[in-house]
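In the part that follows, the structures are each spelled out as structure tokens.
None of the figures in this text is laboratory data; all of them are computed from the coordinates on show. Because the structure is a prediction, the values reported are computed rather than measured. Cβ atoms are built from the backbone, for glycine too; each structure is taken alone.
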Structure P
Amino acid sequence: MEDRLQRWYRGKASHPDPDLQERRLFVAGLVNKSRMHSYAEQMNLPLPKRYAEGRSLDDLDFSTLPDRVVIKPNNLSNNKGVLLFDREREAFSGDDVPISERRAYVTRRLGPLELSTRGTTFIAEEFIQDFDDRFAIPRDFKVFVAGGRAHVVQVVDRNAKKVGCRHRFYSRDWVAFSEFQKTNAHGNRVAKPRHYRELLSLSDKIAHDIQCFMRLDFYITKRGVVFGEFTSYPNAGNKFTPLGSHVLCDLMDRFPDPF
């Protein structure tokens with residue numbers, strides 16, 4: 001992961017083949033949610049409805065946004081700056097936010113990012129509903145791909161307020177791993193989710209195109225699988241258990257980046 005950080009994002013050891021260097025920069029740039037959106041549309045991937053995107057919060061017309069909406073920056077990770085509005089409540093914080101006060105609330109929460117993070121744009125998009133109505137905040141289904149194929153699936157549940165995130169890792173065949181990552185609480189096993197075959201199909205499609213190790217983040221709704229984003233530097237390679245490190249390092253060793 002550290003080597004990738006240096007090559008992909010800090011300009012170290014440019015590839016001698018200009019075409020492959022260009023491809024490296026393109027794939028590395030897919031972590032930006034605006035660039036990802038264009039790529040996903042070209043690949044005909046199912047996406048959340050996008051209502052607006054602006055270079056500043058003032059560019060978002062809050063009067064036109066639905067009661068349920070996600071507002072987030074296009075270039076940060078770990079859910080930093082992501083606000084989930086379910087009518088008059090922000091789901092992550094539990095804050096009560098009357099719709100009439102939503103603009104002021106967003107400005108207070110995201111204004112510092114607008115000032116401090118160069119090149120940030122702000123996106124308003126559909127607040128996805130999990131296929132299981134028990135989960136107010138939709139679970140993430142994060143798929144680790146390498147060599148043109150999906151290999152590991154991480155399920156992240158952010159609904160347990162007292163313990164924070166719960167997560168569990170599964171093989172492609174939906175066999176649960178034991179402790180895989182040290183951060184967040186270890187979740188209980190869950191049944192293979194609805195639309196799992198579609199999740200694998202979409203993951204394999206993207207993996208076949210990019211041909212490198214990557215984490216692909218999805219949601220699963222009643223209508224099917226929805227693509228969320230790319231993660232090229234998952235957890236910065238840190239805080240995995242010996243098992244998790246072995247599995248992911250093995251993937252990167254067997255399927256090295258082609259650029």
Structure Q
Amino acid sequence: MIIIVGVVTKIILGRYVKSVGVKMNSASLINSGEDATLDSIISASTLVAAVIYLLFHISLEAYLGAVISIIIIKSAIEMLRDSLSDILGERVAGELSKKVKKVINSFDGIYGSYDLVLNSYGPNRYIGSVHIEVVDYMQVDELDELSRKIAKKVYDETGVILTGIGVYAFNTKDNEVAKMRTDITHLVMAHEGVIQVHGFYVNKEEKRIQLDVIFDFSIDRDHLYRHIYKDIEEAYPDYTIVMQLDSDVSD
């Protein structure tokens with residue numbers, strides 16, 4: 001009777017702890033609940049095997065031990081896989097990254113948000129950084145106020161703490177540079193496997209063109225990089241091309 005009460009109690013406890021873990025998005029609580037449930041199943045199966053032996057003199061201990069071992073190994077691998085995935089880092093959920101960018105892009109004067117990186121520090125606790133593209137005539141005090149407003153609104157609406165907000169300048173003063181930006185963007189985006197072009201910058205005095213490009217993970221990145229680099233170099237032979245290959249870490 002004591003064993004039966006213990007099994008039932010552990011089943012109830014395991015289901016409760018797991019439900020709390022799911023609600024709080026806590027892998028530790030979920031694993032703890034599954035562990036308690038597994039213990040109760042093992043105890044129950046051991047009790048059943050003992051009853052069968054007492055009534056029918058059929059020994060199932062060896063078979064039961066083998067099955068329990070397989071179940072334990074399987075559960076351990078699944079728990080280890082989930083824990084390692086959290087430790088090594090996972091791609092941020094597309095819904096969250098899109099929501100953060102939507103909040104940022106809702107501000108006047110923002111031409112785009114890029115390079116969003118979010119690091120998880122526990123259930124629903126993210127700290128990250130992002131680049132915003134703003135007009136090139138914005139003053140430092142205006143940019144400072146805008147950055148503070150962005151950080152506050154992002155935290156209020158998503159719970160994400162932005163500790164760093166970098167800046168890309170959107171050219172409005174030089175028509176030649178603006179045309180170069182349009183032409184190079186069209187040239188790069190014409191290649192299959194290119195997801196995005198951003199961070200465009202031209203230094204006419206030093207004859208330098210800089211840009212960031214995001215490729216799809218499924219393509220040959222080195223080959224495509226060399227191909228695009230050659231195309232830009234041929235279109236602007238007098239310029240040094242600095243093309244940064246970004247990773248598609250968020251949607």
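Values as computed for the structure displayed
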read-out: For -19500 (helix-only ellipticity at 222 nm (-39500 (n - 2.57) for each DSSP H run of 4 or more, over all residues; to 500), calculated) the corresponding structure among P, Q; value: Q
read-out: Which of P, Q yields 58, 23, 10 [semi-axes √(5λ) of the Cα gyration tensor in Å, calculated]; value: Q
read-out: For distance in nm of label points 7 Å out along Cα→Cβ at positions 118 and 150 computed as 3.8, the structure of P, Q it came from; value: P
read-out: Comparison of P, Q by FRET efficiency 1/(1 + (r/R0)^6) of positions 14 and 230 (r between Cβ atoms, R0 = 41 Å, to 0.05) - largest value held by; value: P
read-out: Value 3.7, calculated as distance in nm of label points 7 Å out along Cα→Cβ at positions 30 and 222, assigned to which of P, Q; value: Q
read-out: Answer label among P, Q for the case where relative contact order in percent (Cα under 8 Å, 6 or more apart), calculated from the coordinates, equals 13; value: Q
